[in-house]
Structure I
Amino acid sequence: MSNTDALPAEVTCTASAFTGVLHAREVPLGGPRALLVRRTLPQRDRSLIGAWCFADHYGPHDVRGGTRMDVPPHPHTGLQTVSWLFQGEIEHRDSAGVHAMVRPGELNLMTAGAGICHSEVSTSTTTILHGVQLWVALPDADRDTDRDFAHYAPQARDIGGATLRVFLGELANSRSPVHTFTPLLGAQLDVDPGAAVTLQVDPTFEHGVLLDEGDVEVAGTPLAVADLAYQSPGHRELHLVNRGSGPARLIILGGVPFREELVMWWNFVGRSHDDIAAYREQWQANDARFGDVEGYVGRTARLPAPPLPNAKLKPRPHPTS
């Protein structure tokens, strides 16, 4: 998914020891009849959880009235995109030649590396669109790696009071085979009504818990839908309680703190203003860095980059967890 903000704000992020709950802000996903998504990362209080650098939560949207997802070919650098659906279906095409469907409970992970472009369109049979779109920053040593794509459908496991699907990393004796460039965790947890669940977690990781639906407390703190609770490294357990009479659904993110400074603007992750300016110029010039998407039929051939801000983009200092 693209960050389609026409005027993406420049945010000077200072080092953070934030350990509370991040509340989402609504962002239109392009066009006059845009889908609204709820964005929890990045924020001034916290830019990253591990290498997770971007988190959008959207839906459930009824897309039968013409508000379907239609994101034209757009670029990425220095990151991996993680697509995870609860309902609906999205058609993915990219300049590595991949044509795939994103379906509920199935991971699609695209590695941009030095540069890629892709399109995302909800299918004609989709009536409800509901899911999360996540980005992972690549470490400096790997940020110019080759384009790649991975698909994985994790098995659902009953862990007593909850059902777990681990799509990246390892949790509760479930492990994803999908390669990541830094130690990461990504999982969906469906918690039974009234159930309390304690997960044994890696104490070197920081964790985030994103609430999709339900009435949930994380470590004693209640969450609203689209809230993202943060837990710092040093904890060996993650405590979750479903206080409601219906099921609750959560996304759990984790990783070792990412200690590199980043410049993240529009759809690019780099290390300096000059990196970002060069990526933008190359995208606008249709440079071979990004390639071309074959087979996309939509509202425009490619998404133009917004203008750079008048000020020089600054790195995001890493958080002090």
Structure II
Amino acid sequence: MESESHSVFSRAEWARLRSSVPMMLSEAEVEALRGTNEPTSMDEVEEVFLPLTRLINLHVAASRGLARVTDDFVGRPSWPRPYIVAVAGSVAVGKSTVARLLRALLSRWPDHPKVDLVTTDGFLFPTRELEKRGLMGRKGFPESYDVKRMICFLSDMRATGRAVSPVYSHQAYDILAGEEHVVDRPDILIFEGLNVLQLGAGIEKAHAPVFTASDFFDISIYIDAEEQNIERWYLERFLLLQRTAFQNPASYFHHMASVPLEESEAFAMNLWSRINGPNLRENILPSRSRADVILHKRADHGVDWLKLRRL
């Protein structure tokens, strides 16, 4: 399916598509954008992400032109609608780092300096609701998200350029009551999460949406890697967080802060085998072919090839 619908590029072939786009970030800026256990190099930014931002920049210009044509045709005032970029992929595959890099790079282009980033973590049901529904052991699965609210957010963004999302705390492992993220007329919105390319599963059938999230995206990117590599990265990240973030008494996982290594590894692998691995295989990976761009990572996190949907 993917081989028929997507063209494949080696990293070297893709890097040549950068053309004359200049490097826009310093080493210090790239370092600040790297995620936990994410060794993104300056070469990677130049060879992978600069060509990708060039492609997106060209798409933004074309999208604005098409919108103006449609507005002129129906006789309504034209306004710069947000261009929406989706970033999908497994837990621990590095999609958050990709989203942050894209935000930083795209905001340096003069035609679209205002770039916002929203993650679908904010659309998880609060812990109290997950516990009520018996879903704490399936957090991240489609049914653990308030998909209706997520669709309303994207619909508002498309219709008015302004929308409000809940705020999720990785420290508290929960939605923060009373807090919200207001997104107000960005030139580009990056929408990142496990479930962005899924087809709306999780909503009760009687209240099924007319739209799915991907109906609102202008371009979608899937971060891909072999499952055994993602599993290893997940374990490495968990053990690193145990030595850092989990040490904070306010952390949801503070009870793991002083646990012996062998017990910590077993705990993390249990989470992977019960939740993250099955969710990847059953829900996330099947959505890969729906992406416009598939970015594949080697075992060392480096990108080795990309696929681009044939238009």
Structure III
Amino acid sequence: MIIVKDLKKRYNDFAVLHGINLNISKGDIYGLVGRSGAGKSTLLRCINGLESYDEGKLIVNGMEMSSYNREGLREARKEIGMIFQNFSLLERKTVYDNVALPMVCWKYPNSEIDKRVNELLELVGILDKRNKRPRNLSGGQKQRVAIARALALNPKILLCDEATSALDPKTTKSILALLREINEKLGITIIIVTHQIEVVKQICNKACILENGKIVEEGSVEEIFFRQSPAMKRFLGEEEEINYSIGKSIQIFISEDLNNNAIFTQMALDLNITFSIVGGRMERYGNKNLGFFVISLKDDQYPRVIKYLDSKSIVWRDMMTNIDFIGKKGELKCEI
């Protein structure tokens, strides 16, 4: 669907993107995550052809974006919808007219426009607002209008540039639920630029973290969550490390298919040992409950515990070596 290879972008002498490599598959909800100035929005604008790039390849729907002439690029953008933080609605137009605008510009028949607009307004839950103007709508309703407008031309890809950062938490949750529904019903690939980790947790299945125009972490949301890499900790503002100085320390990954209340109890009973849980948390990622806990062990308990975890195929990390294991000891992989 979208392939990015060694993409570089400069503004005069200032490098904005440094050799970006990405593969986004059809049907993904992909998060471009990072702080302000990381290069997220520039990358998004390259994907939809609003920005050119200096080096590398950017293939969208099977075509290299730099290969288009002006008319070809205009046609290609029909398959890429976009929504923005500030909604970008025409205040003098009704909700109906705002949604119809892309189809009017492409000279669709009036009967087709009317049918499509009503379908989209029903999909986003504001059919009763069709004759209202944006000033009479709440922030969440305005964003629903913007989403409907972005879908007017039946795009294959929907780009969201900080689409929820101007909304309150409750409204953000409802908009993200709507985007997930659109992804599932219509099969549209969604790319979300955000600096809000809650957005990634609630909706994305894959994500990358950008710093200073470089991708410093990438993978499924579960993998990124488990690895807790230095890049992830910097993004969350959690760079300070806890010093687990007594004995051995192991981080254990808990997924929703495991009874996290029973894991530690059962292990203590089966091995006839006691240990301390010194840190960790459970969080909701999409439709999954995921978490990790750090346990502190005596040196002589360590071999028995890791053998036990391996026998249960439980993902764990040695906090001293920072190496992930699953299954047989020594396999350097994180299969979640």
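Nothing in this text is a laboratory measurement; each read-out follows from the coordinates by a stated rule. Since this is a predicted model, take the numbers as computed values, not measurements. Cβ atoms are built from the backbone, for glycine too; each structure is taken alone.
Please compute relative contact order in percent (Cα under 8 Å, 6 or more apart) for structures I, II, III and give me the label with the greatest value. Display every interim value, and only then the final one.
Numbers: I: 22; II: 25; III: 17.
Comparing I, II, III by relative contact order in percent (Cα under 8 Å, 6 or more apart), the maximum is at II.
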By the measure FRET efficiency 1/(1 + (r/R0)^6) of positions 116 and 196 (r between Cβ atoms, R0 = 35 Å, to 0.05), tell me the structure among I, II, III with the highest figure. II
Taking distance in nm of label points 7 Å out along Cα→Cβ at positions 84 and 180 as the criterion, which structure among I, II, III has the greatest value? III
As an exercise: mean count of other Cβ atoms within 10 Å over residues 188-195, calculated from one structure in I, II, III, equals 22.8. Which structure is it? III
